[in-house]
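Some structures to go through are shown next.
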Structure I
Amino acid sequence: MALTKDPSERRAKVEAALALLLETKDLFEREGAAEHPAAPTPRRDGRRILIIGGGIAALSAAESVRSADPTADITLATREHEPPYYRLNLTRYLAGEVARESLRMRSLGWYDSAGISLWLDAEASSIDLVERVVRFHDGRAATYDRVVLATGAHAFVPPIPGADRTGVRVLRTIEDADWLLERAAPGARIVCIGGGILGLETAGALARRGCEVTLLESFDWLLPRQLNRQASINLQARVESIGVRVLLRASTAEITIGDSSGGVQLDDGRFEPADVVTITTGVRSNTHLARRAGIATDRGILVDDAMRTSAADVYAAGDAVEHRGSLYGLWMPAKLQGAVAGANAAGRDDSFTGVPRSNTLKVLGVDMLSIGEFEPADGSYVVIDGERDGAYLRFVFHDSRLVGSVMVGDVSAAQAAKRAVESGVEMTELLRATPSADDVARHLTEAGGQG
């Protein structure tokens, strides 16, 4: 299942998936019309489709099913007390940028109007693939014709002594954010373990609340998976300018929080006092439900391009899945996968062939893009980078095609760079002119990412 080498073929497939999303959007994102349909509601006595999950992949699957089959009997079951919400906006909520009620992706009335049964506090405990029944911890059960597993991921907590102490928390749910907000008083000493995207966003949000925030990163620079060293140096300066203290090469030995003298003990002897500790060291796919049912898993639930699992009539999407060896853990791939899984569960024949990796930061006031291969694999790659007015740009080419880019502080060429990476357009003439990073950015913008 290797990625296609033909950029035009790959782009066509990506565009087809995007077209599916636009079709779904046309039917559902006009929320007022969706909640007050002009036409009579069709009977929902068709194929029984059960969707397990409460994130964007689950909601996207439900919308896609309804778009493809107006008669489908759809149930969306989430283990959370809240209906599907914008999980990626939790740090904005923590920072005070958005209200709690605005986190919901859809109002409760929308589900009724769309003919989708919404089960809250419904944690699935088992799947009977023979009887086609999913059972839940609270005693409920649901029969299905087809099921979509969008079970998401959970916060990974390293085996750090003291990680289970009161005063230590991850940030994965609304309840986690509410817990942190109760303790994020001005002057509160908070140590954030983990300098990835979520760690940076969490630290920035708490600093905005007036907390004294220290961010610990065990690697030599921030975001080593998304940025090269020079881009990270630029980003760190901006992070520190908003009041976050950054410690690099800082590995946690023990958390001793619990009283005024508690904090985080580092393995090099340093000690950071803290009232609260957050752990943001990544996520792991929720595969246990599928695994117990005998569905093939590795790092995630294994799926093909149609988002089918190894079990008949069982599809999967989002943070829980592994597709062509990749775990995306990103919003847009999860939404695309959910749309494809839902459409195919409803009888269509759509496909997800992958998308270039890209990451953006929010909350910190730092505009940043990271996409594709930003580090050269060998000497056949061409790297063009440069700094200007505090901004950093980096473009990586291979065989005269843009294969990766990093932008910090100036992302005006971001969309054009994404299109160029996705399309694989040749830029031989541009490279012959030995352009600067600004020249490349200007060329991409003027050409719209088309070479």
Structure II
Amino acid sequence: MTDVLVVGAGPTGLLLAGDLAEAGLSVTVLERRPHAEANTTRAFAVHARTLEELDIRGVADQVIATGEPLRALRLFGKVAVDLSSLATRFNYVLITPQYNVESVLLERAERLGARIERDAEVVGLSQDAETVTARLADGTTHEAKYLVGADGVGSRVRQLLGVPFPGKSVLKSIMLADVRVTEEPDSAVTVNATGPGFAFVSPFGDGWYRVFAWNRNSEVSDSAPVDLDEIRAVTRSVLGTDFGMHDPRWVSRFHSDERQVPSYRFGRVFLAGDAAHCHSPAGGMGMNTGMQDAANLGWKLAAVLRGQATDRLLDTYQTERHPVGKMVLNVSGRIIRAAMLRSPATRLVRNTLVGFALRRTRIATRAAGMISGVAIDYGTATRVPDMPVAAGRLYETLRGGHFVLVANDPPANVPDHVRVVRPVTPVAEPILVRPDGYRAPLTWL
């Protein structure tokens, strides 16, 4: 029997699988797709807190090498959130396709011993007091002590649990296309929203560009044909140019919802990422929120399965991450509604007021912190910034999924799963750091 089954080989599932495998647990990832597909990419932003989590896992540099950093995140018009003053090594948003993030996390998960099964569609689910069983479309079954559904907004795991997914559609009939261009954009991301709609253009890095376009006056069903001429027209009306886009290799439509499940835990089954919450693409927080779900849940599953904590620790996944998901829905919802204002006069007032607010240091700092994830805390479990320690950097010492005690004078009788490091600059009191980089109470020692 496997320790943990993870359903879904996206960024959330792969980060979680790698963490569990690194902790010495047996983990199998069940992915319904027969192979990874670049055209499933919808996310292009990796925010600062996610980069910190990747740094803790030793793969941040690999991901950074695939993209381009932007020091400001454009919201609408000329209004942007300045990220350059964030108190982190990663004071920017990295623009890189989700596919690149998945590739790095897949390599890590497999290297650490996670088993990836593709063309493995889950069609049945049952659990008892000790195990959870997943039945696949081919009739085979997998048993595990716990199962995590990280299988996206259309989550089969969520459906099999019979869990409601309350919410509503925000934008309908968003058009997607992968195209070539004759005029390369000046920035890694070109985005704007006007009265008629919005457009987004970003490179894959291999000569292809992903285009998102939404036409306010043509909200048809997701199954309606996509016309490249319509995408060109919307892009020109919003951005002033269509960059000479041509030769699409893939086109599609989708709709963007705001939804969140009431609970992230159902006995021995958990939901994470888009399976638990989804929202508009505004702010680029979707993939990041899912990966941070995984970072929160992984070490807790490891602690329980290794006998270092009771099952009650797993309930804190709900209490810590559900409010974050709710906050992200709220923030992204406010951004997209502000971006979609129709009247030029109203947009002018919006740009003036929001621009003025973001020039105020306190508001700008809070906005950058929330969107980037750096300001997200769990009550007393606050984020511990990276710092110089005798062995290098704090986040480097967290690698391997360990707790780390930062102390001027290391105490005796520290548990084996806790590393002890001396800070370069003395701390006022010892700091116990969880594997996900947040503060833990010293009573846990």
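Coordinate-derived values only; no laboratory data. Note that this is a predicted model, so its numbers are computed, not measured. Cβ atoms are built from the backbone, for glycine too; each structure is taken alone.
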TODO: Work out which structure the value 11.6, 33 belongs to, where Rg and Dmax of the Cα atoms in Å, for residues 193-232 alone was derived from one of I, II.
DONE: II
Open item on the list: On mean count of other Cβ atoms within 10 Å over residues 313-320, which of the structures labelled I, II is highest?
Closed with: I
Open item on the list: Going by mean projected area of the Cα convex hull in nm², for residues 57-200 alone, which of structures I, II comes out largest?
Closed with: II
Task: Source structure (of I, II) for mean count of other Cβ atoms within 10 Å over residues 97-104, computed value 13.1 - done: I
